[in-house]
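What follows is a set of structures for review.
Where a number appears in this text, it was derived from the coordinates with a stated rule and is not lab data. All values derive from a computational prediction rather than experimental measurement. Cβ atoms are built from the backbone, for glycine too; each structure is taken alone.
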Structure I
Amino acid sequence: MPVINLSAELKSQLTDIVGDAFIDDPTQMAAYTNDVRGHYEARASLVLKPNNTDEVAKIVKLCATNSLSFIPQGGNTGLVAGAIPRAEEAELIISLERMNTIRETDAINFTMTVDAGCILENIQNSADKIDRLFPLSLAAEGSCQIGGNLATNAGGTAVLKYGNARDLVLGLEVVLPNGKVWDGLRALRKDNAGYDLKQLFLGSEGTLGVITGAVLKLFPKPKSVCTALIALPSIEATTLLLNLLRETTGDMLNAFEYMDKHCLELLDMHSDLSNPLSQSFSHYALVELSSSHDSDLNAVLESVLVKAYESSIVLDALIGASLSQMQYFWKMRETIPTAYKKLGFGVIFDISVPVSSVPSFINKANEFIESITPTAFTLIFGHIGDGNIHYCVMQPQDGKVKTFRSLKNDLTAGVNDLAISLNGSFTAEHGVGLAKIDELLRYRSEVEIQLMQQVKSTLDPLNICNPGKVISR
């Protein structure tokens with residue numbers, strides 16, 4: 001069992017590594033020990049803020065020598081409590097926030113080498129300065145760190161065109177649980193020299209090592225962008241429109257997001273945003289086209305929408321007439337996760353199914369929720385272009401919160417079972433962390449669980465690297 005209480009000698013050895021860059025006052029640790037949703041509160045024995053990979057390695061080596069469990073932490077913006085201590089433990093936190101250097105940019109190779117603590121938005125801006133694009137984009141990009149993005153295989157809004165976080169990495173630098181450093185910072189697109197080791201750490205949620213650096217892929221910077229808010233007659237029309245867009249526009253389709261009518265009602269009630277269309281509809285798609293060439297994307301999208309309107313797939317649409325209007329559309333989508341917190345307690349799902357099964361999932365999930373809690377307030381939004389749906393069941397507005405809370409387990413099992421029955425997943429982009437370990441054990445096969453445990457045991461035999469997350473031992 002890892003050590004919980006630090007001796008004065010061990011604490012001194014650890015803090016000597018980082019100088020005065022540590023926190024040992026429990027009252028100052030809340031930002032590091034509590035999850036962003038407010039569902040978990042924990043404590044830490046110490047928060048260390050190393051400045052470079054060498055300091056991380058020294059810390060981890062000391063932890064290994066003393067069987068001291070530790071948690072790698074980025075911006076702590078995750079939604080499954082994957083980067084905070086377990087409630088019953090006072091574990092050491094290694095915050096990478098001071099490791100925020102852009103090490104190298106290579107415009108010709110379309111790569112950027114970065115420290116793991118770099119803020120995602122800063123990476124995007126650095127790419128922009130050399131006329132390149134780093135396409136990973138999500139609501140927390142102003143505070144999340146790239147190391148955390150990679151450790152959780154973050155998704156975001158551009159997966160349809162560019163892929164998940166793991167698709168945007170060429171090389172990694174990782175401090176292993178024994179304190180050794182694996183330098184895999186190779187900016188190569190072809191390298192068949194053995195196993196692709198970086199894939200072990202991408203999406204591992206910091207349970208197999210500490211990502212300290214990465215070589216990221218860059219892309220041509222879009223010269224033309226077109227964004228539209230589109231009203232649809234049914235949930236089935238979303239996949240029909242998506243299919244039409246993909247057939248017509250090819251790789252110009254950058255994003256295809258969905259929002260139901262409750263999402264726009266929520267924004268109207270709890271934000272300064274309102275529906276820019278002339279009337280309210282039941283289903284909305286937020287669509288974006290982009291091109292690295294100077295193209296008239298408005299005309300391209302208009303031609304698709306005319307065809308869709310004639311086929312009764314589209315009811316109304318508004319193409320952004322300016323950059324500010326296009327940004328307004330995106331602000332609507334990105335504000336939903338903040339706004340729904342104002343509705344109180346909710347059971348939030350991050351599921352994925354094959355794109356062709358999205359309408360079936362939503363219809364069946366709605367029927368299931370109606371059958372057991374008809375007064376609950378549901379919000380449905382997400383990245384339908386890649387089959388990722390955020391299905392939110394919020395407490396009834398009639399005050400019967402206690403009864404609703406008692407249904408949490410039934411709601412969780414019912415909706416997740418439905419996703420699995422459609423060959424889907426119970427977690428699409430948020431990960432497992434502490435919050436979804438039970439679901440992992442329920443829905444993954446015995447063979448998969450054993451393989452995960454074997455990988456964990458091999459790389460972290462002392463079980464000190466973010467223990468208790470993803471896979472329990």
Structure II
Amino acid sequence: MNDFLHQSRQLLGAAYVLTEAADTEPFLTDWRRRFSGRALAVLKPGTTEEVAAIVKLCERYQVPIVPQGGNTGLVLGSVPDTSGNAIVLSLTRLNQIRAIDTINNTITVEAGCILQHVQDAATGAGRLFPLSLAAEGSCTLGGNLSTNAGGTGVLRYGNTRELCLGLEVVTPQGDIWSSLRGLRKDNTGYDLRDLYIGAEGTLGIITAAVLKLFPQPKARMTALAALRSADDALQLLTLAQAQCGAALTGFELMSDLCLQLVAKHFPQIRQPFAQRHPQTVLLELSDSESEEHANAMLENVITQALEQGIIEDAVVAVSIAQSQALWHLREHIPLAQAEEGKNIKHDISVPISRIGEFIRETDALLQQSFPQVRMVTFGHLGDGNLHYNVSPAENTPGDALIAQQAAINRVVYDSVDRFGGSISAEHGVGALKREEIRHFKSAVEIGLMQTIKRALDPLNLMNPGKIV
């Protein structure tokens with residue numbers, strides 16, 4: 001492979017071809033630091049044309065490619081295996097915002113742009129880019145598109161797929177396909193854009209995208225409601241949707257243990273309720289009319305929910321600082337879990353109407369077989385996506401729990417299937433769930449996916465070992 005590396009250095013410059021262990025290590029280990037792979041090199045192209053040139057070189061030398069953005073994924077989708085045959089193609093140098101069109105309400109960005117930078121650029125132009133998730137300070141748009149990321153705004157704005165109008169992609173043959181026109185209507189053939197979104201780099205490499213922008217809301221109002229159960233949370237969702245319609249942009253469920261862990265590991269974050277409640281819901285309204293109108297809508301929802309006995313208590317933020325404090329509770333749950341120790345994560349979705357039933361039945365099944373586990377359940381209730389995480393008993397080493405991961409996954413995933421759900425809602429499949437999805441997808445569906453993969457990537461060089 002010396003010739004391959006030599007030609008890579010000629011194409012990119014020696015500084016952007018990393019082969020020393022100290023330089024490559026951050027690109028080879030997953031975000032949770034549970035797995036480390038090996039790679040021939042880490043290559044860092046700076047333009048779409050350089051990406052295309054490297055892909056053609058990889059095709060010539062039969063070198064597998066693992067595309068990588070911010071490496072914040074949770075399913076081993078952006079790290080190589082242990083063979084050492086592949087390169088990691090880091091797209092972080094493709095980080096330019098190419099254009100903002102405030103009349104067309106679009107922003108054209110390169111794949112290596114950090115999500116938060118895109119949000120800030122939109123804000124600077126008086127617009128909103130609504131994709132928001134915990135890793136927004138380090139994840140990249142290429143990774144968001146490749147996994148069809150969700151986040152906290154899906155209820156109003158949809159997943160990343162719904163926010164994308166066009167792509168620029170380097171094919172496995174090194175050709176560049178561009179559809180960066182920003183059109184909302186284009187019925188001139190197969191929708192290739194949607195084929196690449198969510199494909200996790202297995203069909204080609206996304207290098208740029210044109211994304212939807214929205215007017216900045218005139219007001220945002222946030223409240224935290226305390227409830228007895230997830231079933232009550234569903235009643236509150238129905239009430240809020242009826243009263244607020246599209247203004248309801250956030251509806252996040254958090255179990256009692258979630259807030260306990262945040263209080264334990266981040267005591268500087270104030271707990272809003274004096275007593276504990278089985279469930280809490282974080283609601284957010286984004287209103288295009290006025291702050292007074294948004295406040296009236298939210299107060300009406302809270303008042304009716306209290307009168308009907310749906311909620312037990314509520315706190316309404318009256319300032320930006322108070323709103324941010326409520327969101328900090330939600331955003332610190334994954335961090336608190338990490339501080340607590342090893343845990344088993346499940347990114348699942350079930351029909352919204354069945355979430356309460358799913359939690360009750362699956363909690364009971366897990367307690368029956370694994371009586372010491374604690375459930376850390378939170379997520380985007382408004383779109384049916386739960387982070388249904390399993391932690392060991394307090395002060396118990398996590399290694400024993402991890403040793404039971406396969407059995408715990410079996411209980412959770414089989415329950416998800418019975419409820420008509422999905423074992424991957426917004427994190428993707430990667431290598432972690434590649435074999436697992438075969439239990440739940442038909443032979444026809446798997447066969448169709450494999451046919452697409454073989455047709456577009458016949459040499460299987462694009463992120464091999466992921467999804468199919």
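Suppose distance in nm of label points 7 Å out along Cα→Cβ at positions 86 and 142 works out to 1.4; of I, II, which structure was it derived from?
II
Comparing FRET efficiency 1/(1 + (r/R0)^6) of positions 270 and 430 (r between Cβ atoms, R0 = 30 Å, to 0.05) across structures I, II, which is largest?
For this comparison of FRET efficiency 1/(1 + (r/R0)^6) of positions 270 and 430 (r between Cβ atoms, R0 = 30 Å, to 0.05), the top structure is I.
From which structure (I, II) was FRET efficiency 1/(1 + (r/R0)^6) of positions 134 and 406 (r between Cβ atoms, R0 = 35 Å, to 0.05) calculated, if the value obtained is 0.20?
It was calculated from structure I.
I have 2.5 for distance in nm of label points 7 Å out along Cα→Cβ at positions 214 and 246, calculated from one of the structures I, II. Which structure is it?
Going label by label, the one that fits is I.
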